[in-house]
Structure P
Amino acid sequence: MEKLVIPEQDIINAICVYIARKKQVTPEEVEVELMYDDDTGFSAEAFVAGRKQVLITGNMIEALRMWLEEFLNRDPFSGIKLELDDEEGIIAIIR
């Protein structure tokens, strides 16, 4: 099976839906900023109603698993690897 590349905007969308469900708001009410740090790796900040929530890599993977299953009809337990691409930003590689 070929690998699937999920672009940065779809990662953001997945996190918006993930947080919206947890906070019982609409995805449009969630703002997300993806981050990468050499020491801590990948993370994201989600803002809902002026409150910030920090997501670690594991939370991001959980959001992507939900996105894969519900929106792409793919196996949510496929291998997911986050990568920092010079041109594309933060992407997810699905095997």
Structure Q
Amino acid sequence: MSADKRRVQFRAPSRLIDRTDSLADVFGSDRTDVLIDALRQFLRDAAHDDEIKQEIAGAYYDDEITFEQLKLLVGKEEAANFRVLKRQLDEDLTDELAEL
């Protein structure tokens, strides 16, 4: 196994795995390839879904994920935009608290 890959184990419903194996047979590949392709597609779609992007941004604003994780999820440009907005929000909050 190459250095840039990690082994991942998880439990999934038998029917889902059976369907995955059947699709792998159709493509002449294996279960791992089908799962990797499906995961890539899901992550690609998630990065362009506005509702999911808002969830990701919220997690970043609440310090639940790091900036590096944010970049992995939405790309460098979008992450930079979220970082600027977070700084503005932090500054606004600091100003509000100073006025109290």
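When P(r) over Cα pairs in 10 Å bins from 0, in percent is calculated, the result is 13, 30, 27, 18, 8, 4, 1; to which of the structures P, Q does this value belong? Before the final figure, lay out the partial values.
Numbers: P: 16, 52, 28, 4, 0; Q: 13, 30, 27, 18, 8, 4, 1.
Attributed to the structure labelled Q.
Starting from the value 3.0: which structure in P, Q was distance in nm of label points 7 Å out along Cα→Cβ at positions 51 and 83 calculated from? Mind showing how you got there, number by number?
Values: P: 3.7; Q: 3.0.
This value belongs to structure Q.
For the read-out helix-only ellipticity at 222 nm (-39500 (n - 2.57) for each DSSP H run of 4 or more, over all residues; to 500), a value of -24000 was computed from one structure; give its label from P, Q. Show your work: numbers first, answer last.
Values: P: -11000; Q: -24000.
Computed on structure Q.
Say we calculate relative contact order in percent (Cα under 8 Å, 6 or more apart) for every structure; which of P, Q gives the highest result? Walk me through the intermediate numbers first.
On the way: P: 31; Q: 13.
Top value of relative contact order in percent (Cα under 8 Å, 6 or more apart) goes to structure P.
Taken together, the values in this text are just the output of simple stated rules run on the coordinates, not laboratory data. The model shown is predicted, which means the values in this text are computed figures rather than measured ones. Cβ atoms are built from the backbone, for glycine too; each structure is taken alone.
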